[in-house]
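Trainee: Take a look at the structures listed below.
What follows is calculated from the coordinates using simple rules that are stated; it is not laboratory data. Keep in mind that this is a model prediction, so the values were computed, not measured. Cβ atoms are built from the backbone, for glycine too; each structure is taken alone.
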Structure P
Amino acid sequence: MRRTALTVACLLFVTFPLGAQSDPPRLIVLVVVDQMRADYIGRFQHQWTSGLQRLLDDGAWFRQAAYPYFQTNTCVGHATISTGSLPEAHGIIGNNWYDRDEGRLRACADDANSLLVSYGDPVEAALGPGSLMMPTLSDELRTQAAARVVSLSMKPRVAVMLAGQRADAALWRQDTAWVTSTAYAREPVAFVERFLSANPVDDDLGKIWARTLPEDAYLFAGAVEASRPFEGWTAGLPHALVGRGDTPDLLFYQKWMASPWSNDYLGRLATEAVVALDLGQRQATDYLALGLSALDWAGHRFGPRSHEVQDVLIQLDRMLGRLFADLDTIVGSERYLVALTADHGVMPIPEHRSRLADAGRLSAQQIVNAAETAVRAELGPGQYVARFEEQDFYFEPGIYARLLAQPDALKRVTDAIQAVEGVAKVYRGDTIPGRRDTGDMVERALARNYYLGRSGDLLVVPRPYWTTSTNAAGHGTSYGYDNRVPILMMGKWIVAGHYLAKVTPADIAPTLAEIAGITLARTDGRILIEALGGL
């Protein structure tokens with residue numbers, strides 16, 4: 001049976017006997033494709049024939065999914081997907097924020113209690129889930145459904161946020177090494193160590209990333225103006241996976257991670273994890289998370305219209321097809337459930353957009369300079385700005401309180417920031433939580449992104465199509481190109497179809513929890529009952 005969007009309004013008011021469904025899935029597979037815009041499906045679907053296409057043919061496609069908060073960045077998105085809550089609850093307000101107590105920028109996965117465990121040379125760092133303030137779906141599956149948990153990615157903040165507090169295996173790249181954290185393992189995990197040893201990334205040194213399909217099968221120009229390729233790469237395909245010398249180095253690994261081969265690698269490791277840990281083959285509901293980041297690095301360097309972005313998706317389609325075929329054989333086609341989404345979208349390259357409309361690059365330093373000049377005019381000589389990070393603007397300790405005591409002075413400071421070209425508006429952080437239910441979409445988004453103690457004193461919102469990013473293309477706002485992403489779900493518990501209800505990625509965890517028969521402590525998302533089958 002295939003449902004359409006016309007039935008959604010009625011379905012939302014019906015109570016279904018979910019307990020009467022067939023057994024819960026033995027394996028939940030959560031795939032997060034970094035920087036996959038919602039409109040990539042309609043634009044590039046004709047290039048796909050395998051895994052992505054299977055999700056579209058056999059699954060539920062939520063076509064109006066969007067993040068309801070402001071800072072659409074990687075760590076925030078993955079925390080939202082994994083917990084079913086929003087930044088105001090899970091506490092992850094960005095990839096980084098300014099730590100007022102320590103006087104430094106804190107990465108979202110910084111965790112002094114969790115040292116790294118390397119699969120190669122020792123790596124001195126401490127990363128883990130200490131900043132995540134809500135339990136994840138995998139945490140609850142582990143506690144309530146005896147799940148085995150695996151989280152794989154190239155990025156630490158992705159693997160950590162998808163894994164939650166504990167995992168049987170969590171793996172990511174740290175510069176030139178594969179690592180995990182003592183939050184998940186005190187020593188290298190045996191099956192991971194075997195796989196890495198048998199499949200060295202260094203074997204890909206010198207490979208050429210060329211188009212998978214004939215050039216005329218790709219949309220738009222092959223060479224992207226205003227792109228910012230890696231050193232040694234040109235403005236379009238093909239690209240050689242080489243570093244600065246004849247041996248693998250950091251530049252080689254960066255290029256490799258931005259290529260489709262990094263997704264393929266994680267896909268093969270995922271199959272290895274299923275076999276080694278009997279995922280989906282026990283009387284439990286196991287959890288496998290894949291955070292696939294190649295599209296993000298390709299999109300940042302070459303923009304959303306590039307052949308690089310299209311080719312990453314073409315090869316991702318094929319990788320997912322192979323993974324699903326493996327799961328059909330090992331687990332059984334009716335025993336696993338897949339959910340695919342993205343952590344954020346991406347804006348067009350501003351130099352392309354500015355030919356048609358208002359767009360450009362916003363100078364973060366100019367914002368800091370404008371604020372410093374304005375505060376000095378009010379309070380006298382000194383240094384007053386601690387940090388400007390994404391939209392969060394932090395004053396040095398005590399300065400914001402002094403400005404609050406002089407409302408006219410504070411207004412002159414915010415006016416000076418707002419006068420910088422590309423800035424739309426400046427909001428006060430201390431008042432924004434009260435704007436959660438306002439009719440202004442930007443105020444609502446900022447309120448849902450605000451976490452006391454971590455968010456900025458001021459919140460600086462750029463105009464549409466303006467960015468502070470130094471990449472060719474950036475993201476991080478609540479505008480449609482950044483906040484709209486796909487949600488695809490597939491399995492016998494899901495009724496295939498296209499759904500036009502307004503949903504958010506925070507709805508994924510509650511839906512998966514309901515199907516698995518477990519309870520989440522607190523969510524901001526809802527159960528996507530319109531797509532649940534077996535009812």
Structure Q
Amino acid sequence: MKIFTKQEIRALEDTGAQAGIPLSQMMEQAGRALASAIEDRLRPLKGRAIALLCGSGNNGGDGFVCARVLAEKGARCTVLLTQGEPQTDLARAAFIQMPKTVTPLCTQHQRQESEEALSAAACVVDCIFGFGFHGTLSGDPAHFLALCNSLPCLRVAADLPSGTECDSAKASENTFQAHVTVAFSGKKPAHVSYPARAFCGDVLVAPVGIPPHLTEAAPASLLELDTASLLPFLPPKGAQANKGDFGRLLLVCGSFGMAGACIMAARGALRCGVGLLHIAIDARAYPIVASAVPEAIFTLLDFSSPTWREELTPALEACTACAIGSGLGASADFLCPPVFSYFAHQPKPLLLDADALNYCARHPDTLNQLNAPLVTTPHPGEMARLLGLTASQVQQERLPLAQRFAAQTGAVTVLKGAGTIIAGESQTALNPTGNWGMAKGGSGDVLAGIIGAFLAQGVPPFAAAALGAYLHGLAGDLCRERFTAPAMLPTDLPEMLPYAWKKLLPPCAKSAAGI
């Protein structure tokens with residue numbers, strides 16, 4: 001599904017206007033869609049007290065239309081003007097058309113009456129700011145939104161909860177906490193990316209009169225992943241294919257004491273169709289890993305031997321893709337330099353995870369020296385180290401920081417966490433699958449193996465990362481269904497991947513893809 005930025009949604013509205021759909025008609029449709037969403041959840045409307053917080057712009061105008069429609073159905077509507085009188089021609093026209101049964105109150109001059117109207121409401125509708133909000137809430141909007149959040153009533157947001165920024169998905173203090181958000185024309189980044197996503201509740205997309213063919217043709221730089229968008233990413237299969245046709249993935253991972261990370265990455269890779277799995281590992285961890293991954297072949301490394309680098313070279317030369325970092329620990333200081341040196345002038349893809357990313361944070365110029373197609377898979381703490389920020393700062397600006405890092409490094413960046421972000425140099429995708437039960441050490445190792453498997457099969461880096469993140473999260477959702485979120489384990493994820501594959505595509509697509 002397309003995700004529209006502020007600039008893109010404005011361009012879409014302009015296109016609709018040029019096609020003969022006036023903005024006044026779009027406002028009418030938006031207000032009616034808002035009223036319909038409320039009626040669906042608050043039947044019967046007759047006699048119900050509904051408070052609408054309205055701003056001075058066109059988002060307030062949507063609220064005035066909504067109030068008129070709800071009042072005509074018998075609801076007792078109160079409009080709270082949080083920024084004074086409407087300031088746009090469209091909003092003023094909608095305000096004038098409200099029936100006399102709608103009570104308007106100015107929050108600045110009728111504060112007590114406004115607070116009483118909110119406290120008595122069965123439903124509160126937020127129509128203060130639209131997709132143009134930026135910065136921090138203050139004044140009457142901040143005060144009354146905070147009051148709304150404390151009330152035991154239905155809370156509905158028009159387009160975006162006030163306090164969220166459309167493109168960055170940042171959220172101000174006192175942001176409206178909606179149970180339902182009615183997104184006009186299409187979803188925006190704040191609807192699908194955290195922290196703003198946490199304030200949206202259920203997101204309903206409502207058309208506002210723009211012809212569907214214009215929406216479908218409209219450019220959008222962001223994408224919310226779904227099965228339809230992932231189908232073209234699948235590596236082709238053939239009836240006469242052999243293991244050599246499905247790539248050779250080299251995992252450089254799993255130091256002594258952290259062999260489990262290697263095992264989880266390996267099991268994830270094997271469940272995603274890689275033809276040959278080659279593991280380069282500390283020789284001391286070999287007995288543990290070999291017994292858990294009998295399908296792999298191994299290069300055993302003894303760092304006390306003067307020839308260990310030479311022993312690694314054939315494995316690097318033979319692979320079609322490499323993933324390095326899972327469970328490396330202190331071994332990263334030994335293994336990253338020769339691997340990075342090899343990939344400095346290689347066209348083969350390289351995935352950096354975990355301790356390989358921590359190595360890059362300690363050696364900031366490293367990423368710029370790698371000319372191979374890159375995928376990085378940081379969690380917020382690793383991203384913070386790479387950018388010189390705190391994890392909290394990363395979480396507040398997940399989307400723009402992932403995009404910035406991708407642009408700076410040229411690497412497809414998979415910023416893990418709720419609403420995993422896949423950022424490339426020219427495109428960004430947001431992943432809707434996954435749950436908090438995956439927030440356990442080891443889940444990321446499985447993801448690294450999955451993406452590495454797709455890279456080894458020749459799937460382009462952005463497509464491999466998007467497909468891997470979606471499938472990984474889908475396996476996590478199936479684990480939650482079977483085991484519950486608290487009880488599920490990262491080691492369950494590879495075992496649930498076969499069922500995720502079955503669920504990923506309908507039968508006809510499975511047949512076409514050879515699955």
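Trainee: For relative contact order in percent (Cα under 8 Å, 6 or more apart), which structure out of P, Q has the highest calculated value?
Mentor: Values: P: 30; Q: 13.
By relative contact order in percent (Cα under 8 Å, 6 or more apart), the leading structure of P, Q is P.
Trainee: If helix-only ellipticity at 222 nm (-39500 (n - 2.57) for each DSSP H run of 4 or more, over all residues; to 500) is calculated from each of P, Q, which structure is the one that comes out at -13000?
Mentor: Values: P: -9000; Q: -13000.
Matching structure: Q.
Trainee: Quick one: mean count of other Cβ atoms within 10 Å over residues 285-292 came out at 28.9 when computed from one of P, Q, so which one is it?
Mentor: Numbers: P: 28.9; Q: 16.6.
Structure of origin is P.
Trainee: Comparing mean count of other Cβ atoms within 10 Å over residues 37-44 across P, Q, which structure shows the greatest value? Mind dumping the intermediate values first?
Mentor: Working: P: 18.6; Q: 15.4.
Between P, Q, the highest calculated value is found for P.
Trainee: Next question, about the same structure. Tell me which of P, Q gives 4.0 when you compute distance in nm of label points 7 Å out along Cα→Cβ at positions 141 and 229. Numbers along the way, then the final one.
Mentor: Details: P: 4.0; Q: 2.8.
Answer for the origin of the read-out: P.
Trainee: Upon calculation of P(r) over Cα pairs in 20 Å bins from 0, in percent from the atomic coordinates, which of the structures P, Q produces 22, 56, 21, 1?
Mentor: Details: P: 22, 56, 21, 1; Q: 22, 45, 25, 7, 0.
That value comes from structure P.
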